[in-house]
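> Structures incoming, each one as structure tokens.
Bear in mind that the values in this text are calculations on the coordinates, not laboratory data. None of these values were measured; they are calculated from a predicted model. Cβ atoms are built from the backbone, for glycine too; each structure is taken alone.
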Structure I
Amino acid sequence: MRVYAIADLHLAFCTPKPMTVFGPQWAGHPQAIFDEWRAAVRDEDLVLLPGDLSWAMRLPEAMQDLAPVAALPGTKVLLRGNHDYWWPTAAKLRAALPEGMLAVVNDAVRVGNVVVCGSRGWITPGFDALGADDQRLLDREAERLSLSVQAARTLRQPGDHLILMLHYPPATPPYPANPITRVIDDARPDLIVYGHLHGVAPERAMRHVNGVPAHLVAADGLKFRPRLLLDTGA
């Protein structure tokens, strides 16, 4: 089983939102994603989708965006992004997701010999401190991430790979420690994936958190091709 990741699909089949306002590279991006996905991913593979999947405002509309993704090869694991306004409770989401689509919501999932945990994350302090509201939201996301890590520890078997998903980057230049990175330090995953940043080449983004490899997988930075993270050999 190979593990891929791609974030920020920004699909909008029901609520048209032209992504070309963010640059010409977004022209026809859904078809580009689907074509690149089919060229790379096999049915037995795992694809991580760390947020900003659909511009929909309600679950039924989002399901129309997710349906063509569900039809693509591989098992998919979803995480909420800051623009996934349609995201409902965990129970409603899991009842609606088609076979082969899983979601991480304050918990973790195990697919083959890979355990996936994560949370959306939030803005982190960089050169400037956060305001009170942003600090509160960051602390809440760190608590959710901690719950997810605890669930992952329960699921993880000897030899399993642990992958931690975030939507927001784990830290902000000059990369001081923050509540999210402290949870990562405790969890010690094998690798981290995150999205959210557009117009940033992956090689210029944050590439590790205290020695743990970190991968920016926003779709435009990947030229809309899911990024191969690892081959588990399973």
Structure II
Amino acid sequence: MQPSSVKPRHVLCFLGKDDSLLHPPKAVAKTIADFNFEIDRTYSQGKPDPHMERSFGVSWDRVFPNAWSATDEAAVANHKAVLYVLSPPLEQQKSVAYSAAALRIVEEMIEAGATAVKGESAGVAHGLARWMQLAAECKAAARTNQGLAVTAAMSRTCRLAFAKRPLGGNSYNESVGFHLVGLPEVYVAKSRGSDRDAVKLTDEIADAMAEHGVDASLRERKLALSQGSQYADDDFKFNPYGIVRIEA
């Protein structure tokens, strides 16, 4: 497969109860700047966005049990401000580190009063409690006997935070957002089983790629990378690392 020159970016969407959301506390602003993320002043706004209820409605993570609550839905419905935060373009080998940084920003923004959060790049939302759980798991996954490091467990946590699966296509149950941790998408033929079966296999293959490398994992399973993405290369959902298709 020919490599793509496209570099993924995180787009984080935060909702708040007033326009103070647009001016994060100095400590949070410093975290955003230190990680080379930036606030998007063009699309952030100190007023409600009437599309947010529908946008979050189709984005909630429906795999993890109780990933959001009625309180989270009410926060979306009653929001009064929207803030977007963008990552720099991600180098593949640094994707997990930047996704961990994105989770840190999410954590600090929630602590500063953000009432709802969505990962815009893949269209995935969790409730505040789940976001905080993922942030804590990411920190724990970074701790090794040799100190802090990027680990396969961290990659998995960031993937669960910022990618979505399964999306039902015509023939496959698809993932979207794996490029945010430097991995290709995984598409599982619908004829192989249920949505839950597809999630299990998708996660199994993604975990293997994160731990052992993409090439080695695909060789072991006699799988190949392909391109043919349904997303244009200027779409935040476009994965420059390709697609692994699991046929029937």
Structure III
Amino acid sequence: MDAWVRFSAQSQARERLCRAAQYACSLLGHALQRHGASPELQKQIRQLEGHLSLGRKLLRLGNSADALESAKRAVHLSDVVLRFCITVSHLNRALYFACDNVLWAGKSGLAPRVDQEKWAQRSFRYYLFSLIMNLSRDAYEIRLLMEQETSAYGRRMKISGVPGGGETGGPGGPATPGGCLPQLALKFRLRVLLLARVLRGHPPLLLDVLRNACDLFIPLDKLGLWRCGPGIVGLCGLISSILSILTLICPWLRLKP
């Protein structure tokens, strides 16, 4: 209960709850349309989705400043790749939130002359760039962990006296030539097993990969780069929202730095 109280006290948590409800409405609306629900019910779901979207924009006012502060902190990271990926990601998030604030002003009637379509496209472009940087950072972290796991496995094999322990690229047995599987397929299988082992041993990284991968479908669809449909967008948005809420409830699941 204490964890839930701390969770609900955060404005970010309220925004994530609204986000989950918004994409749940999108998914529900798609399901109702496919099953031939009444037009009135579909209209109500669309209106609720629109209200939730506008409410989220209100909750995100001022997030640009937070993103800029995060970018300033990321500049001091010692790892060059992490410094670049995280800083650029936060800068794109700041621009995304700025465009989102303009959209909120237009939709709320404060700035009726705002070209909402143009600003929406801009915001989704910045959102897409931010997600690409996040996934690049995830890939870099996975590569480092896989190299560490391979080195540790090689040392264990060397200590135990097993020859050729470092040739497998990780746990899973020696890569014997002339076996049932071709050598290339065997190496690929070992790399996949190593990847699964790394992700299983690092839940924050696994959740971050899943969340960013799900979020990626949203700007791709909105920008017309890959039409997924409202059903896929709603499902991916709902999954990523639930994962984000999970990281707020359990802070140890948040990827750091």
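> For structures I, II, III, calculate mean count of other Cβ atoms within 10 Å over residues 11-18 and state which one comes out highest.
Working: I: 14.5; II: 20.9; III: 17.8.
Evaluating mean count of other Cβ atoms within 10 Å over residues 11-18 on every structure, the highest lands on II.
> To continue, here is another question. With helix-only ellipticity at 222 nm (-39500 (n - 2.57) for each DSSP H run of 4 or more, over all residues; to 500) derived from the coordinates and found to be -11500, which of I, II, III does the value describe?
Values: I: -8500; II: -11500; III: -26500.
Source structure for this number: II.
> Have a look at I, II, III and say which one yields 11.8 for mean count of other Cβ atoms within 10 Å over residues 75-82, as calculated.
Numbers: I: 22.9; II: 19.0; III: 11.8.
Of the structures listed, the value fits III.
> Assuming 1.17 is Cα Rg over 2.2 N^0.38 Å, for residues 83-130 alone as calculated from a single structure, say which of I, II, III it is.
Details: I: 1.53; II: 1.17; III: 1.24.
Derived from II, not from the others.
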